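Undergrad: The data blocks that follow each hold one structure.
We did not get these values from a lab; they are worked out from the coordinates using the rules stated. Only a predicted model underlies this, so the values are computations on that prediction, with no experimental measurement involved. Cβ atoms are built from the backbone, for glycine too; each structure is taken alone.
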Structure 1
């Protein structure tokens, strides 16, 4: 008899947006005019200079294993971006490059969360976050948020939901799916609330490159010990 899959994997719920995407693609293939609003990607393809750079790298034989933490030149460029945009001096040694944000989330949760420990997460929020925690046998403590909190965790919510198994909080600014931004003062207040409890603050800043009419603040402006997730395809867009 074949052994069943692990209880851990059986506890993972489906990512429903992918089912919506599959259905939308079916309708599009059948000739329907479909406007895609289901997944987080733009309606344009990769910029021509990036395509040409990728083609040139392949032609030059740059197909070997790279440094485990990412190409040094790329990490230096990311540090340069933070210096230019946020006036922050970030050591490239602190930067890790992963193929996509999911890899970064899995690394961060593996680093910071032991089995049975919790991160506080705003609800509604990106549904896959709780699954990354489940994979490492941690837990997502979902904190209901509404328009009065602008769909974000607050120091008061951290205080009221913190328990002996809590070790940190994961927030997104801009939030997914609501799009609300945390101000510099709000980030500082959250940082203080977490530090008062010896907790880690992890901030998903993946959509900083898709903000309009307002400058997004990075948590690193107020907390040099915070963990930040960014996505360079969004910034380059």
Structure 2
């Protein structure tokens, strides 16, 4: 019997699709920047602006965790297997997507330099141009926490609508606290002033671990829903 069957399946299918989707996003960004350069002076990083949308897409994808759980249960797997392997899949996928994003920043730097364009980032970012290790870590942090939080909300609402509403509070805390560390949701009361990789990493580990624990609590004994034909 293959070990980690759910993880292997998700990495070979969902991760490939998500990486391809992100590459498509950056290709679209390149086209938009090229067209914009024909009419106006380019002064901002297109890749960095696209980073404003990615957290919401990550949360939206993470929300599908409950649907994935239903699928694996109907194929004979257990809740325990899913809750052990799905979070690992999210972390690995977040890392791969962060590598793609970091590569996009690097390619953009070369293009902007060759074209003589100005390249500025969003004010709340914790990284500077050329600080690729911190760019990588910030994106890993954002993607992992937002996907895990989306999974938590999806699982909580799948279990019970009231529980889903209650889960909104810890979800907001996870996103705001981690966002203050990685610079993707920097609210006035969560601007920690963290600029070093170890500090961002610690906040990320705590947020992901908390999200994982809450997801486990929400789904560890959730009943499988079946559709009744009308």
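Undergrad: Assuming 1.02 is Rg/Rh (Cα atoms, Kirkwood Rh) as calculated from a single structure, say which of 1, 2 it is.
TA: On the way: 1: 0.98; 2: 1.02.
Value 1.02 for Rg/Rh (Cα atoms, Kirkwood Rh) corresponds to 2 out of 1, 2.
Undergrad: Between structures 1, 2, where is mean count of other Cβ atoms within 10 Å over residues 39-46 highest?
TA: Values: 1: 10.1; 2: 13.9.
Largest calculated value belongs to 2.
Undergrad: Could you figure out which one of 1, 2 the value -11000 for helix-only ellipticity at 222 nm (-39500 (n - 2.57) for each DSSP H run of 4 or more, over all residues; to 500) was computed from? Intermediate results must be reported in sequence, preceding the final value.
TA: On the way: 1: -11000; 2: -24000.
It was calculated from structure 1.
Undergrad: Out of 1, 2, which one gives 14.8 for mean count of other Cβ atoms within 10 Å over residues 23-30 as computed from the coordinates? Mind dumping the intermediate values first?
TA: Numbers: 1: 11.8; 2: 14.8.
Derived from the structure labelled 2.
Undergrad: Given a value of 1.00 for FRET efficiency 1/(1 + (r/R0)^6) of positions 71 and 151 (r between Cβ atoms, R0 = 41 Å, to 0.05), point me to the structure among 1, 2 it was derived from. Don't skip to the end; give the middle numbers.
TA: On the way: 1: 0.70; 2: 1.00.
So the calculation was done on 2.
Undergrad: Further, regarding this structure: Identify the structure, out of 1, 2, from whose coordinates relative contact order in percent (Cα under 8 Å, 6 or more apart) was calculated to give 25.
TA: Numbers: 1: 14; 2: 25.
This value belongs to structure 2.
Undergrad: For which of the structures 1, 2 does the calculation of distance in nm of label points 7 Å out along Cα→Cβ at positions 79 and 159 return 0.8? Walk me through the intermediate numbers first.
TA: On the way: 1: 3.9; 2: 0.8.
The structure behind it is 2.
Undergrad: Still on this structure, please answer the following. Computing percent of Cα pairs over 18 Å apart, for residues 135-214 alone gives 38 for which of 1, 2? Walk me through the numbers before you get to the answer.
TA: Values: 1: 42; 2: 38.
Computing percent of Cα pairs over 18 Å apart, for residues 135-214 alone on every structure in 1, 2 gives 38 only for 2.
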